[in-house]
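J.: The next part holds the structures, each set out as structure tokens.
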Structure 1
Amino acid sequence: MQSDIPCRSSSPADTHLVTLANGVRALAIQQPWRQSVNLSVFIRAGSLHESKRLNGISHVVEHMAFKGTHTRDCQRINLDAELLGAEVNAHTDKDHTAFHIDGMAANLPAFVAQLADIVLNSTFPETELERERQVILHEFTEFDEDPSATAFRLFDRACYGQHPAGQPVIGNRANLRRITRADLLAYVAQRYTASQVVVAVAGPVDPEAFTRQVETHFGAMPGGAAPALDEPAWLGGLKLRRMATSSQCHSVVGYAAPALHDAAHLPWTVAAALLGEGMSSPLLDQIRERRGLAYYTACSADIGPLMGQFVVEAATAPEQASEYLTEVAQLLHQQAASTDAVGLQRARNQLAVRALRTLEQPTRRLEAAAQEVFVFGRPRDTADHIANLQAVTADAVRAVFATMLASPVAIALAGSVPAAARIQAEALFGHAAAAR
């Protein structure tokens, strides 16, 4: 549901966005003081867009896109970038896949051509797929044996169940073993369409020249709308996995938050910073400084295009896990009862500084701007965003905590998990679901 919370919103003056005839967006962020450029191609293709049978395929496509095109093999793809002193890379997330190249500004036309070749002309050679499959399986093993990653995987499953939002980006071992070249080609044909692509650059660029370069290399990309996604229903529940190799109990506790398109997400972002951003925040002050229950604990509002999560995480000693969960529950109730004015101002200012730092970090700014283009049709202005954050009131923040405490909680415990911690989690958070 759309919120009626008023928000200022406009496009930043240093950003130029052009939509080509086929639907590809060319986004240029001018940073004239720099001598290098960051170029990325963002495709709205991630684990959110995968069926259960093909969970993990977006990540496999990302790997395989570097394994050969119609004119270059994998060695040449890397060498062509590195001969120019550039770095080429990629990543896959829940809502997108991105291909990056960073280098000297004078070489931007070559970079556009190189990324276009990777995105549009990859051939996914069968022999390379069999080799890369082993690399990805090694990556999966590292992920599967990491108790923190395991806790978050369980948390997503507790939140969303069988909906694609509950799937891990890396997929599962069975899928990774059976995905075929035909699967890759079919998935790319469906998801890698012009309307799902943003080609974005940050640096000392001429926006009009950049748009022409994008038109040259991406202008013939097939159009077509990708299938719409249903917003996931929040389930809640407790998931547990004991891991003999871990000596700590990894805990993730969270609640459903509004998605990026809903202005109501702003108080949730402020609430998360109020509770757990900085050493003076209640979470770190109580959990780490006063009680010594954890070296690492954090709170975040992970706001995405389709859904949001308010998350409290930590790794603690098994014998302290019950005490840690008790303290988290108490902190949530305290914030629902009253909001400290000093803490609120601290949180708003920390978020403002974080937003300003993003302006100075081209990789982060490009990703944020591309996501905003996908959601809003244009990037948001940082000054407007900061003004909207500063306008969040204490009453709005208290309402966030009250809403959470009246809503289903999702809890994940992984690693060395004592039975008492599971019992305490269920008792503290009013939860009676069976752990798995």
Structure 2
Amino acid sequence: MRAIDIAGFFADPATLEPDDYLLLDYDIECSGAPEPAAAHLASEQSTAQWCRPGVDEDYRPRFAAKVIGLEVLGERAAPSLPLDPPLAGPVHVCRVRIAHPHRNFGPRLPNLLSAVLGEGAFFAPGIPIVKLQDIQFPDGYLAAFAGPRFGVAGLRDLFGVHDRPFFFGVIKPNIGLAPGPFAELGYQGWLGGLDIAKDDEMLADPEWSPLAERSALLGAARRRAEQETGVPKVYLANITDEVERLVPLHDLVVRNGANAVMVNALPVGLSGVRLLHRHARVPLVAHFPLIAACTRIPGFGVHSRVFTRLQRLAGFDVVIMPGFGARMMTSAVEVRENISACLEPMGQLRPCLPVPGGSDSAATLAAVTSAVGHRDFGFVPGRGVFGHPQGPRAGAASLRQAWAAIAAGTPLAEQARTHPELAAALAAFGVAGGPDQAPAAAT
């Protein structure tokens, strides 16, 4: 590791103006002394060369990222991940808190990401193992972002969903089905009680299901379902595409009757989403492709809550995320951290709706409600509605029946005795006829 004057990259947080800095929590594994390693982490992501040879200047006081916390968590003989070449000597496992002056990049998401998740962070000398665990923004920085246009309260008012979760349904089969039968499935789901029928994240504008045709049929089906049920319904159209197509596709599907749009946030890019946000007048919904590829390794990459915060910053009203249960390979603790990142105070930004999903059905609704601990979430089955043995109308009805039992504190098995749709869902998707415990009523 090259020598570094480390003193200029450490600071007492009490000496810093809080509104001038982002706070970054990194876990690192380093060889050698932890203090120089932490200084390199701060230096490389900011003023790596802070003066010119022979020139009396020092840009660190104004522009350097500063280490304001360093905790050595332990020591190991080798790093947690294999390296070539391997690290020499003992490896220190550390938690580092850095205050990074946001004047270095301003309210620009590509530049922010380049600083905190770029070359400087992941190629700092002597630190091959790095994970950005969290990011916190001062109110002055957040003031430059609009955030969610509607937020949770606005979505509830817009779509008439109060005192319960939002019920989504991912129309299945997701790939290969022509627009006509696809729209019919959505229509049946709405009649059964879905609030929102959505395109799958992998279904956008293929030649066998053109978005123009599909959105026109789903828009018409949505309006029919609203007329027949007397309650608002939502068609969530996936407009994920090249950035220059986002606005035209938004306008197309909204004109055809979609009243919300979905974008795969990381494949499109958060800056592209922010551009769309300035134009859109319907809620924006995020999906999570690519996020797991960056977040799943415990000691390396970035924690998924960072991306949750950034999606809220970019303007998403809804963030669909990996949910509870073994299918999504995400711990319950991490799911709850992402839910909190959607809802907790964040300057003037409105909360966005968390939607933890993965292999859900009426049989899992009680467990998800209990794990979330409140009603401000979305529930997003696919097969649990559209693979229901009695069809999607019954699959959607089974969700409403399960929720009625949860709200009343009635065991699902007891509710199922008088509700055949729920009974069929528990038999198909539950365990031995479904859970018998009385679920705790959500607050």
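No lab work stands behind these numbers, since they all come straight from the coordinates. Keep in mind that what you see is a predicted model, and the values were worked out from it rather than measured. Cβ atoms are built from the backbone, for glycine too; each structure is taken alone.
J.: Computing mean count of other Cβ atoms within 10 Å over residues 339-346 for each of 1, 2, which one ends up highest?
T.: Of structures 1, 2, the maximum of mean count of other Cβ atoms within 10 Å over residues 339-346 occurs in 2.
J.: Once Cα Rg over 2.2 N^0.38 Å is calculated for every structure in 1, 2, which label goes with the largest value?
T.: Working: 1: 1.02; 2: 1.09.
Structure 2 comes out on top.
J.: Still on this structure, I have one more. Identify which of structures 1, 2 gives the largest calculated value of relative contact order in percent (Cα under 8 Å, 6 or more apart).
T.: Comparing 1, 2 by relative contact order in percent (Cα under 8 Å, 6 or more apart), the maximum is at 1.
J.: Let me ask another. Determine which structure produced the value 67 for percent of Cα pairs over 20 Å apart, for residues 195-266 alone, calculated from the coordinates; the candidates are 1, 2.
T.: Working through the options, I get structure 1.
J.: Determine which structure produced the value 2.5 for distance in nm of label points 7 Å out along Cα→Cβ at positions 107 and 123, calculated from the coordinates; the candidates are 1, 2. Please list the in-between numbers first.
T.: Details: 1: 2.5; 2: 3.2.
This value belongs to structure 1.
J.: Out of 1, 2, which structure matches -13500 when helix-only ellipticity at 222 nm (-39500 (n - 2.57) for each DSSP H run of 4 or more, over all residues; to 500) is calculated?
T.: 1
J.: Quick one: volume of the Cα convex hull per residue in Å³, for residues 59-170 alone came out at 126 when computed from one of 1, 2, so which one is it?
T.: Numbers: 1: 126; 2: 219.
The structure behind it is 1.
J.: Out of 1, 2, which one gives 18.4, 61 for Rg and Dmax of the Cα atoms in Å, for residues 219-418 alone as computed from the coordinates?
T.: Derived from 1, not from the others.
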